[in-house]
Structure 1
Amino acid sequence: MASLREFLLDKGYTRIRLFPTQTNHLELKAKLNGIEGSFILDTGASSSCVGFDAAAHFGLLSEESEILAAGAGAIDMPTKLSQNNRLQIGKWQLDKLNVVLFDLSSVNTALENHNAKAVHGILGADLLNSGKGIIDYQYNCLYLK
């Protein structure tokens, strides 16, 4: 019987290493528009997000959005939208990712208060759906196709 890893690699998936943080979040490195950054993988986030303060780092062009973001401990946060961005994680690539921009300072403060490093953004369910994502929690890996 093949392992999960062998089975998924045979099916054309790409294996991406995840790194647990002090807060038990899963962190990964990714390139957004060719620029590397640190992201948390969050299955509960409907959209992938980047902090306002990291928009210039990734060269994001954004427009005003009427959507208000909500997360753990915060609601009705103003957002902007950046469309058609390129995301690369390892060998896997998504060419038309829409990214929500909002104030990630409360997220990063919480991470830093628990001796974890700040992140540039959050990769959410939109990415997992696009890449037919499978998370292997036993071996801290993400598989995308």
Structure 2
Amino acid sequence: MTSAISIALSGLTSSTQRLNASAANIANLQTVGSLEEGGQAPYSAVTTTSSAQTAGEGEAAGVVTQIIPKNTPFVPAFSPDSPFADENGVVGVPNVDLTEEAVNLLLAEITFKANLKSIETAQELDKELLRILDEKA
């Protein structure tokens, strides 16, 4: 059961990474910046990537999740009153979609709860196994 708990713990860590990425994107939703060289750059939106971990001969060992920059971290927007606007009134705005972030937050919550339940189940199975072995002794 230890490997089941280790796998579930890696899932908890993965969920936390997804939550952290979405929280950073939401918190910096309006952190605009200059698109010009040397100017204060806008917030660069992030996303996560996950990959399976294996041990030995392809045996499952959990998941690892990393926070990475989005392919298009910010987009140009017209905002002539911004102190970061160029001569055309264009600034960089973080490429954050609140709908996508809401879905990511829900996924993080669901996967976190599922991994917690896996840990609880593994603990219950361990206790039951010990009870059965105790009765036979």
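Summary of values
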| quantity | calculated |
| --- | --- |
| Origin of the value 121, where volume of the Cα convex hull per residue in Å³ was derived from one of 1, 2 | 2 |
| Structures 1, 2, by FRET efficiency 1/(1 + (r/R0)^6) of positions 15 and 87 (r between Cβ atoms, R0 = 41 Å, to 0.05): label with the highest value | 1 |
| Distance in nm of label points 7 Å out along Cα→Cβ at positions 23 and 119 - structure with the largest value, from 1, 2 | 2 |
| If helix-only ellipticity at 222 nm (-39500 (n - 2.57) for each DSSP H run of 4 or more, over all residues; to 500) is computed and equals -4000, the structure in 1, 2 | 1 |
| Highest-scoring label, criterion being distance in nm of label points 7 Å out along Cα→Cβ at positions 47 and 79, among 1, 2 | 2 |
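Coordinate-derived values only; no laboratory data. Note that the structure is predicted; figures quoted are calculated from it, not measured. Cβ atoms are built from the backbone, for glycine too; each structure is taken alone.
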